[in-house]
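Please find the structures below.
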Structure 1
Amino acid sequence: MPIELSSAEISLAEKLSEHAQDACALVDLKCQKCDPKHFYLTVHRYYGRVQGMTAEVDRCIDWCMSKGKLIFTAQRFSNWCAKKAQWDRQEQINRSEKEKLQSGTEYQKADYERRFTR
């Protein structure tokens with residue numbers, strides 16, 4: 001069953017492709033498999049879950065350079081988005097836990113003090 005993308009998702013995939021190619025050219029990094037069609041699945045999976053995808057392309061390219069990677073691909077960016085979604089979810093869990101401890105019982109408030117104010 002083929003995936004169907006909205007016009008906004010297709011536009012985002014084209015924008016990501018163009019941005020990735022420009023950014024890679026700027027830092028002399030090879031950009032392989034970066035046509036818009038290579039970004040379709042990533043956009044379909046993470047549209048709405050990963051905010052600021054063009055900024056995340058820059059962060060992923062920066063990570064590639066820091067790790068000595070010579071090639072940027074849409075697959076590498078997809079893996080980056082998967083990690084980003086995981087990091088965001090964990091941050092949300094931590095934030096809600098802090099709020100719960102701050103506004104909870106005396107025991108929870110003491111636990112918050114012990115865990116987060118050192």
Structure 2
Amino acid sequence: MKIKSGGFEAVYHGRVLAYGMNPIEIILSEESDPLTFIFCIEHESERDDFMTNIELVRYNEVRIACVNFPRGKPIGNQDMIQLGVLNNRKLSLRYEVTINYDATSWTLAFTFFAGEGVVPI
């Protein structure tokens with residue numbers, strides 16, 4: 001099966017119900033050195049808006065923190081997040097987070113997309 005949208009192929013997709021408010025770790029294991037993405041929920045009381053903080057923790061590990069996301073409604077990114085290259089194709093991400101009203105659990109829906117091929121240097 002192939003799934004395409006806007007010229008991109010969905011290569012990994014899913015929906016995960018977090019265990020409590022714990023982070024969700026996704027490992028893309030097609031590479032000999034797998035890519036790891038850690039999604040987490042954070043609250044910063046000094047902020048009055050919400051944002052996504054994307055941080056390269058190691059060369060193959062990315063932390064995606066959803067800061068001050070509102071409860072009860074799905075929030076995600078409007079544009080593709082460009083992550084790099086997987087199997088010689090550009091790797092991008094779209095995601096959506098829903099935090100339960102009582103903030104005791106959350107849900108992540110995600111799609112990793114592969115774009116056009118890249119030429120090795």
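Each value in this text was obtained by applying a stated rule to the coordinates, not by laboratory testing. Keep in mind that this is a model prediction, so the values were computed, not measured. Cβ atoms are built from the backbone, for glycine too; each structure is taken alone.
Here mean count of other Cβ atoms within 10 Å over residues 36-43 has been calculated and equals 17.1, so which of 1, 2 was it run on?
On the way: 1: 19.8; 2: 17.1.
The structure behind it is 2.
Of the structures labelled 1, 2, which one yields 1.3 when distance in nm of label points 7 Å out along Cα→Cβ at positions 76 and 108 is computed from its coordinates? Structure 2 accounts for this read-out.
Thinking of 1, 2, which structure, once P(r) over Cα pairs in 5 Å bins from 0, in percent, for residues 20-67 alone is computed, gives back 5, 19, 28, 26, 17, 5, 0? The structure behind it is 1.
-24000 is what came out when helix-only ellipticity at 222 nm (-39500 (n - 2.57) for each DSSP H run of 4 or more, over all residues; to 500) was calculated for one structure; which of 1, 2 is it? Source structure for this number: 1. Hey, FRET efficiency 1/(1 + (r/R0)^6) of positions 4 and 44 (r between Cβ atoms, R0 = 35 Å, to 0.05) derived from one of 1, 2 reads 0.40; which structure? Going through each structure in turn, the value belongs to 2. Ranked by volume of the Cα convex hull per residue in Å³, structures 1, 2 are led by 1, which has the greatest value. Here relative contact order in percent (Cα under 8 Å, 6 or more apart) was calculated and came to 24; which of the structures 1, 2 was it taken from? For relative contact order in percent (Cα under 8 Å, 6 or more apart), the value 24 is produced by structure 1.
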